[in-house]
Structures are given as structure tokens and as C-alpha cells.
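Next up: the structures, one after another.
Values in this text are rule-based calculations from the coordinates and carry no lab data. Predicted model, so just to flag it, every value in this text is computed and none were measured. Cβ atoms are built from the backbone, for glycine too; each structure is taken alone.
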Structure I
Amino acid sequence: MNSTNLTNSQLKDLDSLFELVSERQLNDFGNISATNKSDGSLITSCDLWSDKTIVDGLSSIAPNEGVLSEEGGKLIPNTKAYWVVDPLDGTTNFAAGIPYWSISVARFVEGKPQSSFLIIPTLKKKFLAIKGKGVWLNDKKLEFETYNKASECVSLCSRSIKILQKNPTSIFPGKIRLLGVSSLNLTSVAMGQTFGAIESTPKIWDIAAAWLLLEELNCTIKWLKTDPNNLVPGQDLQNVNFPLIATKTEEKIKVLKPWGKLLVEDN
């Protein structure tokens, strides 16, 4: 199948697949050790199992649709519809016994996210976003107004902390929060827990699911260097970063933009 929308049967099968992976991750949490990948990031046997289980599941649920995954192929598939998978976003937290990580999966159609799935096993939260139709949390549809509340917090990734050193004489315009998980940093914006997030070096699998969630809840994204709206089949994304600012409103982009520029001014 290679149509624009997933069927209800496919959505049900995907929910079962992600539930299976969630259960394994919860069972392994606190009982597993990590090793270093070539890029210095951590990986566990649970990452590898989760990746294989999801990729194999997708090949059955959505045959003939390509897959790009953090632990697998990094080339954009040459199919109209394809999947972007981060089987365990937040491995450092997972390995350190910090109960905050996610399963992040998005389905792209003609280069844009059409549906996305973001699961936080420890919090028993499952997000589903469908382009043009909205966002559901645990099967309940979210309304934009509900999550348009004021927040004084800004989520930074560990690598974006350097902007504070680059501009030591200015007061940062928010209370800083570091969750250590790109997908959940961005989800905190969509849910109104923070008014903005700055991400320094996210890969496409880090942001794919949260990207659609942000768009469907009327948030604003400012791509600081590379725009993922211009992806092309065959492109190798292994070493491509997508630094960004995400905010609840366009007005807040203006507040954080000077700080975001500090991330890329030397590149």
C-alpha cells in the first residue's frame, strides 16, 4: 500500500506494534547497560531490538514503503511514502535510569510528515498526529486552545547551552529546562509546558514525529540552517543536522531568534 492516508486497520496494527515495543523497553529499563556508537552517542541492545521490531512491523503493516531509521538505513527512500524511525529517543536517559524517553515514528508522503506517533512509555502517553486532522493523546483529540497556556520555560538541548556562554551579558528570556530528549523537548512546546525550544543538532529521526505534532497544534517552527521541507529521495541524512527554534506563537520566535542565531553563526 502506498496511499496518502493510513487505514483504520493499519492504525490499529501500529498501536499494537508500539505497545509491544513499549512493554519491552519498560522491562529493560534499569536492567541494561549501554555502549558507545562511533559518533559517541550511546546504544543498548534494547535500541537494536526496538529498531528491528519496528522496521519489521512496518514492512508488514505498510509493505512497499521505505524506512529510514536511526539504527538502520540513513538514505531517504525512493518511495512516495516512507517512514522515519527513532526506536528509542533518549538512550542516555534510558541507560542512566532517568525515566524520560520516547518511541518516535513518522510516516512521510512526498517528503512531508503525514502522520506521526510519539509514545512516552513511562508516562503512559501516546500521541498520534495526522496532517490536517489534528492530534490525539491516548485517543482523546487535543484542542489548540487547551494547550495555549502561558509558560515561562524554554527547553534547550545539551548542545544549545553554549548560546548562554556566547552572550553572557544578556539575560536569557525564560526559565531553562533540559529534558535530554529532542522529541520531548519539542512536544513540551506543543503541550504548552514550555513556550519555546531551541535544538542545536537534531537529526531527522529526532524531530520527525514532533514536527507534525507542532504543526497540527498551530505552533511555529523556524529552521535555522537546513530546511527538511526540501528533502529529496536518495539523500544521505546520517550527518545532516536540522537546528531549529519551535515556539507556541510567531511572536515568541522573535524573542528566541537572536539566541538561535548564536547556534549557527560560526558555521
Structure II
Amino acid sequence: MHATLITGASMGIGEAFAREFARRGNSLVLVARSGDRLAAIAEELRSRKVEVLVCRQDLSRPDAPDRVHDFCLTNSITIDILVNCAGLSHASDFSAISPEKVEELMSVNMLSLARMSRLFAADMAAEKKGGIINIASITGLQGVPGLGLYAATKAFVLSLTEAMHEELKEHGVKVSAVCPGFIDTGFFQTAGHERTNAILPFSTPEVVVKAALKGLMKNRMRVYPTMLDAILSFSGRLVPRDTAVRLAGFLSGARGN
């Protein structure tokens, strides 16, 4: 069985990816730690006559990526496309974040993504085909006061994805980093980020998914879902770095404006 694997599939961008791939008729492996929500989405998508398998895992655990990979091997599933959507945020000055939250956020946003990408990229390279979509963020382009740790993890995602893009090109594997701005999901509530403080407009998850799939098809290293995302990326190169950081903090509203 060939399938698309999506982490963070129980909500937001991950859920939107699951719905779009189901619409296209792809078999799916959905990964998240929200078991009940994940099961409900899987059942709904099965009604569209697509095969959906659920692998409930907490990606903050070091062994979770290996467990996901073993799940696919045990069920004779070949992953054609990996979408790394799982991610956490926390709106706070870095010094005020608890040690436990620091570890959890870094584990999910960086370590699990790196481990998942490494495991499945090796399989894809052996097959000489495949694709990996890593959800980064425009916050990864500079430090963001009030979202410093989150922005730093997304900078990691950007750098790793760019290297993988070049390394895997010769093996027939496409790799793209998607860099959206603010997305209209429940992400803000769980992060303790008051969305009304944000200056930037919000996009829908569907806009991100559409741009990501188009970008992967063309094997673009970076994908900016909206024109504003692209403009913000470019404009950051035109001002001094300290100005870019202050502006990013103001636009995000993570510390209140």
C-alpha cells in the first residue's frame, strides 16, 4: 500500500492536508496524540472511499518517530509523501517559559521532524521518488520577541529543509519548506497567544495546503502561501537586523501591543 503520512493531523493545517489528500484519493496514515479527534477525522475520511490508518503517537517522545516508521513497515505501507505538520508554540518571553515547556516544544518542532524526515527520506531515496513537506513559518526568518523559542525552532526547520532539498534532489525526492504567516486555527489559543493583538492578517489552512502542494510539485525549496508572506520575507532583507526583529515582534503582537 502506498500512502501519504501526515503528522499533527488532528487539527489545523494537518487536518486540512488530510482532507485535501483524501479528496485526491490518496491513502493516508494520520499521526497525532489526540486520539479521539484523530479517530473521528479518520472515520469521516473513510466515508470518501479512501483507506485511512491511524497511528496515535506523542511526538514529544524520542521514540515516537521510530514507532511511526515501524507502524508503516509492519503494515506494509510505503510512504510517498511525508507532511511534517506537528508543532507547538508558546507565547512568552523565553526566560519565562518553564523548562518542561522548552523541552516539549523543541522535541516536537525540531527533533521529531528531523527524525521523521531522516527515516522516511532514506526509504524514498531507495525508491528514487517521494516528497517531503515541512511546515516552517515566516517567524523562522528572524527572532520574534514573545515567540523567540518558536521562531528559533522554525529557523531550524528552514535550514534543515534547505539542505535536504539539495541532498535529496539527485535521488528523485522533492523537499519543500512552507513558510506561512498567521493561520486561522486553534493554534493561538493553545499557545496562549492573544490573536487580537496580532497586526498581520490571518490565512486559512486551505490556502497553505494549496500553495504547499503546488510548491512540492515544482520542487521549490521555500513556499510562501500568500503574496504578503513573500513580501515580508523579502522586506526583512532591506532593513537592519535589529529593526527586522522589532518589527516582527510588533506584527506578531505576542507580547501585547
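Per-structure values
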read-out	value
Computed -14500 for helix-only ellipticity at 222 nm (-39500 (n - 2.57) for each DSSP H run of 4 or more, over all residues; to 500) - originating structure among I, II	II
Origin of the derived value 18.0 (mean count of other Cβ atoms within 10 Å over residues 42-49; candidates I, II)	I
Structure from which 3.3 was derived, distance in nm of label points 7 Å out along Cα→Cβ at positions 10 and 34, options I, II	I
